[in-house]
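Next up, some structures in structure tokens.
Here, each number is a calculation from the coordinates, and none is a lab measurement. Computed from a prediction, not measured in an experiment: that's the story for all the values here.
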Structure I
Amino acid sequence: MNPLPRVAVLISGEGSNLQALIDASRAGTLGASLACVVSNRAAARGLERARAAGIPAEHVGSAKGEARELYDARLATVLAPYALDFIVLAGFMRIFGAEFVAAWAGRILNIHPSLLPAHPGLETHRRVLDAGDPWHGATVHFVTADLDAGPAAIQYRLRVRPGDTTETLARRVHVGEHIILPRAVNWLATGRLRLLASSVMLDGQPLTRPVLIDEEGSLT
């Protein structure tokens, strides 16, 4: 029996998406081995989640004024002994330099709390409300050198309700994140999902748009 692909999960905070991956791994539905968890913040609760699950947990902090490329090199040194196949960014609040991204091209997934290409960057829930958007959600996409601009594989979409706040939207979006991230990781780990040039391929066919899951769990 072939060993499962080895995945590093990079986080910066609470680690709820990490927990979704841990739960999927325990259930045997992830298709990957969680080789290590790395955070740029020593106080990130996600590191505690990793240790509680028996996953090696590493802190790679950044020095004030440190060049992005220097941080990337130190991170690469920490990751190297784990013999990784893929990297998953699950709330990792740093931007990689072009060299790091190129080294992992087609092998890094990120989850972002908006329906990309709408609202890249931070404070997506507030920006959705300010814009009066009727829809919100989350996207899993391949990482490229441009921030939150890599090709998307899967999205979770919800309707913005009257009276929604940034807090209620964040909670509702998190529900969707915990559904689509383990699914995307499984697809990548089992060879169903891959990046060919700039095209996302699923089961050997190019996606003309991301797979879309709604609040009822239906595929559209």
Structure II
Amino acid sequence: MYTLSNVTKTYRKGHQSIAAVNDLDLTIADGEWLAIQGRTGSGKTTLLQLLGALDHPSSGVINFDGRDLARLPEADLTAARGDSIGFVFQTFNLIPTLSAAENVEAALIPQRLSAAERRALAADALASVGLAERASHLPSELSGGQQQRVGIARALVKEPAVLLADEPTGNLDVDTRDEIMGLLEVLWRDRGLTLVLVTHDTSIAERAQRVAIMRDGHLSMEDPGSP
């Protein structure tokens, strides 16, 4: 699925060059669940953005199913994001004026499906996360956990091979956190997804097959947990 070789991502801060990701090597197998932990500013979100083709590395190779994301033109990167990669965010990133169904449908617009096809796929995605009866509700009419379920449905409606989740339970209480993680685990198993999840929460990370720790742009692998 992914093979990263000597990947570095630097940013300019005044006259200084800061390496958010520093000479990183990483392999993620097809269907694997990898959790990434680290302090704020350690580079974990930057790494997730690189895996999601949302940013280019300064150097190195990011091989994704035989294609080097570091060298693909923007049109091909957009296609890869649209077809193969789903994103789940801590802050849900729902459009407040759109219903749950419309938020999910929005992910399908680049695929040029008919309106009827988008509605049907969105309905199926919402049903898969237990929100079939909430399709017409606005985000403000949903709880935090329900909003995150909409976010997960939006990520999965394209049937991606990869799901990248950045602190998906960071804004949720403990009970809702456990519900969302249970849902993600079921979806990962049932759909054969490759799941890469960034989290501060050790109890969440320990559910993954492997745990990696980011420190100052470097990645080290921990002992595998039990998914």
(request) Supply the structure label, taken from I, II, corresponding to log10 I(q)/I(0) by the Debye sum over Cα atoms at q = 0.20, 0.27, 0.36 Å⁻¹, for residues 141-180 alone with the calculated value -0.73, -0.91, -1.12. (result) I
(request) Using semi-axes √(5λ) of the Cα gyration tensor in Å as the calculated read-out, with 26, 21, 18 as its value, let me know the right label among I, II. (result) I
(message) Taking relative contact order in percent (Cα under 8 Å, 6 or more apart) as the criterion, which structure among I, II has the greatest value?
(response) II
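When semi-axes √(5λ) of the Cα gyration tensor in Å, for residues 69-156 alone is calculated, the result is 27, 13, 10; to which of the structures I, II does this value belong?
Source structure for this number: I.
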